[in-house]
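S.K.: Structures incoming, each one as structure tokens.
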Structure P
Amino acid sequence: MSKRKSASATDGAPELTYRVTSKEGKEFRVSEGAIEQCLTLHTMIAQLFYTPEDIETKDAFPIQNVSSKTLKLIFKWCEHNKGKPIKDENDLTPPVVTPFDEELLKIDMDFLHEVIMAANFLNVAGLLDVACAKVAKMGEGLSPARMRVVFRVPTNEEDRAAQKAAADAAAAAAASAAADATDVSGAGTSSG
């Protein structure tokens, strides 16, 4: 495990708070310690050499592909876990799911999927681990047929039907585009 500590935590200075915006434009204020749990933001901020003045005068860090609802949950987890060791990507030990994690992740499957995707994108390894552990626990003891229902995994027949529908739609769009091109090229010629 990596044990990074923020500079403010070691020198007695007040901890910095960074501004981050969601895809809807909602602004969040996130402590430096919490940002350290989020490797993507931590690396980006470190490479920009932000000063305390920059935090207020420069634009907030945009996270344009993550919703406000999802960022709120992620930053809540990061704030709760600030100062804790960050799991190394090569560490394959199972995560310790705390009561806080269990309570925070009492969410529906669609939202859990969003959280997993965003935690992966933002490289919040600890949250990604506990969220994936929740998915694994949800699958324990289920038959393959029941897992398909719970996790919305299509059957092979459903996959083939969806692929055929997509291919038919693409062929129809291509035929329509070809017909439009023929109409346009023929419109400029006249006989007589």
Structure Q
Amino acid sequence: EGGAGWRAGRPVPTCLLLGAAGGGKSLVTRRLRQLSAPAGPTELGEPPATLPTVGTDLTDLRLPRRVTVRELGGCMGPVWPSYYGECSALLFVVDAADPTQVSSSCVQLLSVLSAPPLASVPVLVLFNKIDLPCYMSLAEMKSLFRMQDIVSCATQPITTLEISARDGTGLADVLQWLRATLRDPR
């Protein structure tokens, strides 16, 4: 391989994975890696234990094109912008079972969407933890998040999905979105 991130003369696209601490970003990454493995899993099995990400974590997915997911720890919000320049797509994880996190997540998302380097980068907002009994419905989350206003003001395409990194619900749709968004330019 040539330099890091280059293969056969083409850059490997990088997808940033952002969101508040405790939203489930690490488990989302691990599950996506399991689901995109060449053989593909028959069962996801019990979720592995995760620790809060300090710094940044890189994971390669094969879709079949190689895509690098760069997870940035929730506590690293202040340095997120230094990674925006190399971003081809963005996943933003929100804990749908924690109403106290919604307003801070909304502020974080607005700040991310207004960053000039991300002006045309496609964004997928993931409302995670829908397997928990206390989760808010997509309609409730969209209303609390004022998703309508956010989408109408944003310059980039925004998609929302409900997922459960724990039991795998919705993760095939995330991979499908990544495939469609990061497919090889013809």
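S.K.: Taking helix-only ellipticity at 222 nm (-39500 (n - 2.57) for each DSSP H run of 4 or more, over all residues; to 500) from the coordinates of each of P, Q, which one would give -8500?
M.R.: Working: P: -18000; Q: -8500.
Answer for the origin of the read-out: Q.
S.K.: Given 0.90 as the derived value for FRET efficiency 1/(1 + (r/R0)^6) of positions 56 and 96 (r between Cβ atoms, R0 = 35 Å, to 0.05), which of the supplied structures P, Q does it correspond to?
M.R.: Q
S.K.: If mean projected area of the Cα convex hull in nm² is computed to be 11.0, which of P, Q is the source?
M.R.: Values: P: 18.7; Q: 11.0.
It must be structure Q, since only it matches.
S.K.: Starting from the value 23.4: which structure in P, Q was mean count of other Cβ atoms within 10 Å over residues 88-95 calculated from?
M.R.: Values: P: 9.9; Q: 23.4.
So the calculation was done on Q.
S.K.: For distance in nm of label points 7 Å out along Cα→Cβ at positions 32 and 136, which of P, Q scores largest?
M.R.: On the way: P: 3.5; Q: 2.3.
Structure P gives the largest value of distance in nm of label points 7 Å out along Cα→Cβ at positions 32 and 136 among P, Q.
Here, each number is a calculation from the coordinates, and none is a lab measurement. The model shown is predicted, which means the values in this text are computed figures rather than measured ones. Cβ atoms are built from the backbone, for glycine too; each structure is taken alone.
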